[in-house]
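Novice: Have a look at these structures, which come just after this line.
A short reminder: the numbers here are calculations on the coordinates, not readings from a lab. Just so it is clear, the model here is predicted, and its values are computed rather than measured. Cβ atoms are built from the backbone, for glycine too; each structure is taken alone.
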Structure I
Amino acid sequence: MDKQISTWFSPSLNKEMPIAVYGYYGFALLMIPTAGADYLEYERFQLMNELQPHIDAGKLKVYSIDSINKESWLNNEMLPEHKAIRQNQFNQYVYEEVIPFIRNNSSADIMIYTCGASLGAFHAMNLFLKRPDIINGTISMSGVYDLTEYTNGFWDEQVYYNSPMHYMPNLTDPWYLDKIKASHHIHIYSGSGDHEAPDANRAFSQVLWDKGIWHDLDIWGTDINHDWPTWRAMLPYIIHNKF
């Protein structure tokens, strides 16, 4: 499996940000880490090994980036309004730096899908819904789409606009809705075992259905826990059966 690492100083985040690229051809899968992890997390936990047959076959090309969650919602030393600012800077980094990098690295018309597990699933969904003009869909595994799960009671306008469970019910702008509805790849997966939140996924699914947004909701069994064996099984299944 071909692997390359690039890095640049991000003006959006004011820090050096690395990105790992796996493969040479296929649609682009932009992977956002869980919790406070880094851009090599999916490789370290052997998920890339599970995807290797599809990567080597040229079905997809994976781009894995760093998270900044320890500089935002997981940082208990920061003022909550500063966490929200950092969240927006991360979004800007993806939209204005990572997406152009992917297009330059692949092709201008490449299909780009965000992907993540746990807190990475929230980011993957939020990034897609806010910019469906430059991101084509998402694979979100074991996520919760209500940002207030992480804000310790803090609420402001920026929390609202980064919390899909809050802003999607009120979204009426056809510019956004038509582009979101045009996606053939909105995949929401969850287990029902330890530390999973299947009801939260069902609730968000209903929000999407209420907006007429087709998507793929799949809730796995009570033996499916919030852990790496789950995601090592889920993601190859989705890539193999849904793409």
Structure II
Amino acid sequence: MLYKADLHIHTVLSPCGDLDMSPPMIIDHAKIKGLDIIGITDHNSTKNAVVTQELGMGNGVFVLLGTEVTSKEEVHCLCFFENKSTLSEFQEYLDENINTKKNNPDFFGNQLIVDKKENILGIEELLLIQSINQNIYQISNKVNSLKGIFIPAHIDAHRNSIGSQLGFLPDDLNFDALEIKDQDNVDKAIKKYKIPDNTVIIHSSDAHYLNDIGKRYTEFDLEDLSFENIKLAMQEPVK
């Protein structure tokens, strides 16, 4: 069965995320757009992922627990985990490796941790859009040690991508899939970065605003909805 997925969505925890991007509003708009699966990928933090997943469970939306990590090279990487335990362990890893630069909400935007009813539980003081003190290989190895899903983000983007920061796709990097932002760029990106034929390519919205949710998506052919089956689907080409 085909499931429609948008695996790159930011909440109000990301300073670049609009204040309308609360967990309940994200779930509502995911349903409106006909999405079956979404990925919560705030910058360098997982702290709004669980609440979004809990809301999704009661509303027919499968939520992958994740984050968008910025490597030492300033490459964005999507990282997803099967359960709260491995997510929590990865959050500890982020806390240990993020720099201590503080956020300036007047310049960068607010970084809000919220509950199911949009009540503010906390404000993240560290600037989340900075890079952490780990390179892309170290991040990949950590995700894989937790049996997660590792996807270099928007590799065709002009900044914060493998293309912009490295200029090439390392042939020894362990990843589950690659995200290409522009569907019209797939053939060009495959040729430019010498992407192996069996590589799974996904498309996602990278939504920071409600109206952008589901603008780009991927269809996965799954027996049923589960983290394990989504990870297995990364081993085969998707639409």
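Novice: Which structure, out of I, II, was FRET efficiency 1/(1 + (r/R0)^6) of positions 38 and 126 (r between Cβ atoms, R0 = 25 Å, to 0.05) derived from, given a value of 0.80?
Specialist: Details: I: 0.80; II: 0.50.
Considering all the candidates, the number was obtained from I.
Novice: For mean count of other Cβ atoms within 10 Å over residues 46-53, find whichever of I, II sits highest and give me its label. Write out the running numbers ahead of the final one.
Specialist: Working: I: 17.6; II: 23.2.
The structure with the largest value is II.
Novice: Where does the value 2.1 come from, among I, II, when distance in nm of label points 7 Å out along Cα→Cβ at positions 94 and 174 is the thing being computed? All intermediate terms of the calculation are to be shown ahead of the outcome.
Specialist: On the way: I: 2.8; II: 2.1.
Structure II accounts for this read-out.
Novice: So if we calculate FRET efficiency 1/(1 + (r/R0)^6) of positions 22 and 206 (r between Cβ atoms, R0 = 30 Å, to 0.05) for every structure here (I, II), which label has the highest result?
Specialist: II
Novice: Quick check on the output: 24 is relative contact order in percent (Cα under 8 Å, 6 or more apart), derived from one of I, II. Which one produced it?
Specialist: Values: I: 16; II: 24.
Traced to structure II.
Novice: Moving on. Work out the source of 18.8 here, i.e. which of I, II gives that when mean count of other Cβ atoms within 10 Å over residues 190-197 is computed. Could you put the intermediate results ahead of the total?
Specialist: Details: I: 18.8; II: 12.5.
Comparing all candidates, it corresponds to I.
Novice: Right, something else. Which structure, out of I, II, was log10 I(q)/I(0) by the Debye sum over Cα atoms at q = 0.15, 0.23, 0.26 Å⁻¹, for residues 86-149 alone calculated from, if the result is -0.60, -1.03, -1.10?
Specialist: On the way: I: -0.45, -0.97, -1.16; II: -0.60, -1.03, -1.10.
Considering all the candidates, the number was obtained from II.
Novice: Match the computed value -7000 of helix-only ellipticity at 222 nm (-39500 (n - 2.57) for each DSSP H run of 4 or more, over all residues; to 500) to one of the structures I, II, and report its label.
Specialist: Values: I: -10500; II: -7000.
Traced to structure II.
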